[in-house]
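Please treat every number below as a calculation from the coordinates, not as lab data. Fair warning: this is a prediction, and the values are worked out from it, not measured in the lab. Cβ atoms are built from the backbone, for glycine too; each structure is taken alone.
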Structure P
Amino acid sequence: MEPSTNGHQRGRCFTGFYAVVSYVPEPLGGFLDNLRAELVRGCRLRSHVTILPPRCLPASPDDVAREFERRSSGLAPFDIGLGDVQLFESTRVAYLSLAQGRAEIEDLHRRLNGGALAFQDYFPFHPHLTIAQEIGPGHVARLLGLAARKWRECPHGRTFSVQNLTLVRNVSPERWETVSEHVMPQATLLRTA
């Protein structure tokens, strides 16, 4: 069980852990889902970039959803470019770095991390896309090599547009349910004579 700085402990959050993510759209999302399932057998989590890492919030689910909608209003879509396979060594989490869109993700994190969504993160915020976690110490080098090779072979490019933000709640160890989704309005071009 991992203690947090706000008095809650992981695993003892009676309201459920919440997070805000942006799911990777198809076809790149499907490729990354399959890569993640190959690297960590049985993993069925959808590929995403995390905006607000999992957090235990004392507010009611309705208050959390209202705060999410309020803080998400007025946001515009932006692009994310995925970089190379890297590793958080202390936790043995393999991830794809962000080659584009990192500043926008950091700004979103600051904007959303307040009010009923406020939380002191367990680790310093580092925008990325997780591709494998809970890697056994003897398997790190092999899995990183496999991930790098598969990623080089990806036929779908390395860029996607962040157009939706999704507030999710953890309902079991490997299951997250959607609480609310915010679709960012597309910019419209005005024709002038």
Structure Q
Amino acid sequence: MKLLLRIGISMGAVVLVARAAQPPPQPPPVAQKFLRLFELLRSADTSRQAGRYQHVSFQMSDAEINDYMIYALKTTPRPGLDSVNVKLYPNNYISTFTVIDFDAVERWKPGTIPSLLRPVLSGKKSVWVDYRFQADNGKATFSVEKAYYQNVRLPAFVVEKVIQIVAARQPEKYDTSKPLPIPFGLAKVWTTPDHTVMGQN
């Protein structure tokens, strides 16, 4: 910025125009894979609404999901979330390590974090939360199986409330107290023993 000021307004304008003319950086290959899938699912959903069924299925590993989440959170930051890392297990069981801004949660809804837990759940902290989900007939529900901050076990009802508050702050305004519509017209999603998630419309 100081260099641009020294060069002068005219040269600064040239630099800005040159930067604007450059194409945006290409998403990494894993992000391109997800974006192609999203586009395919959107197209199939549009066709379905017009009475033409187009079958789409997919399979993604937890490593691919984690790589995509890094990209997605950089390109579209999510209120209250800094990072998400998942491990997939059979029978729709997911283990997550998520960095949550607990101060933001308290600002959005004071009293969410019990006073007994405030000394540990303040600022940005990484929590381990295991879920089990069901995703069928276009709707998804989940339950918190267990949750920890370091070696402190967190009550499931507190974690579910934090999730509900953070989800409501997202642009999509998720309401996790109700079954969630699965996006892109997907009908079913499930996990497999080889650490992947599969889905179909």
Checklist entry - Can you tell which of P, Q yields 0.5 when distance in nm of label points 7 Å out along Cα→Cβ at positions 140 and 180 is derived from it? => result Q
Checklist entry - Suppose you compute mean count of other Cβ atoms within 10 Å over residues 28-35 for every structure in P, Q: which one lands on 15.1? => result Q
Checklist entry - Out of P, Q, which structure matches -11500 when helix-only ellipticity at 222 nm (-39500 (n - 2.57) for each DSSP H run of 4 or more, over all residues; to 500) is calculated? => result Q
Next on the checklist: Going by Rg/Rh (Cα atoms, Kirkwood Rh), for residues 108-163 alone, which of structures P, Q comes out largest?
Outcome noted: P
Item to check | Test item: mean count of other Cβ atoms within 10 Å over residues 52-59 calculated as 19.4, pick one of P, Q | outcome: P
Checklist entry - For structures P, Q, which has the highest computed value of distance in nm of label points 7 Å out along Cα→Cβ at positions 60 and 148? => result P
Item to check | Ranking P, Q by relative contact order in percent (Cα under 8 Å, 6 or more apart), the structure that comes out highest | outcome: P
Checklist outcome for this item: The highest value of Kirkwood radius over Cα pairs in Å among the shown structures P, Q is in Q
